[in-house]
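None of the figures in this text is laboratory data; all of them are computed from the coordinates on show. Note that the structure is predicted; figures quoted are calculated from it, not measured. Cβ atoms are built from the backbone, for glycine too; each structure is taken alone.
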Structure I
Amino acid sequence: MVKTYKPNDFNRKCKIGVTKTVTTPTGGKIEKIDQATVLNVRFAAKMRSLALQFQIIGTTTADTFDIAIRHNKLVTKKM
């Protein structure tokens, strides 16, 4: 079943973009968002199912959260 979102559910803003690896002055490498690809979008928080929460325990995505954004031609799969 597809969850339908009302327009007033998109009440938060975020910046999304493609990440790139940057070398710091000390020689380390960090990932930063490329400022040329930044988009300001509104999003709605998406709830994870209990089964999905159990699947991601112990992985790198355990401390993240899911968002839903409206369709936008500028958003690509890399973002």
Structure II
Amino acid sequence: MEVVQVKAYVLINASPGRAIDVAERIKGQEGVVGADAITGEYDVIAVCEAPDVNQVGRVIVEKIQKVEGVFKTITCLVVK
């Protein structure tokens, strides 16, 4: 039986000059599949996966938003 995972893209605004550092710190967090510094309106994009929406929220609040240099996040849940 396949375990269903909820997937989300998290768009992150970082403090000036901190995008690469924020992406590197987020990459090692549990529930974060990947993170990259990007150009454009947002500084970092992270991909999160968890068993349910509540766990995705927990990853964002406890693992991403607490990283030094993270200023703001926007979460986009994947609907397939």
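Where does the value -1500 come from, among I, II, when helix-only ellipticity at 222 nm (-39500 (n - 2.57) for each DSSP H run of 4 or more, over all residues; to 500) is the thing being computed? It traces back to I.
Ranked by relative contact order in percent (Cα under 8 Å, 6 or more apart), structures I, II are led by II, which has the greatest value. When mean projected area of the Cα convex hull in nm², for residues 29-68 alone is calculated for each of structures I, II, structure I comes out greatest. Given a value of 1.37 for Cα Rg over 2.2 N^0.38 Å, point me to the structure among I, II it was derived from. So the calculation was done on I.
Which one of I, II has FRET efficiency 1/(1 + (r/R0)^6) of positions 21 and 45 (r between Cβ atoms, R0 = 35 Å, to 0.05), as calculated from the coordinates, equal to 1.00? Considering all the candidates, the number was obtained from II.
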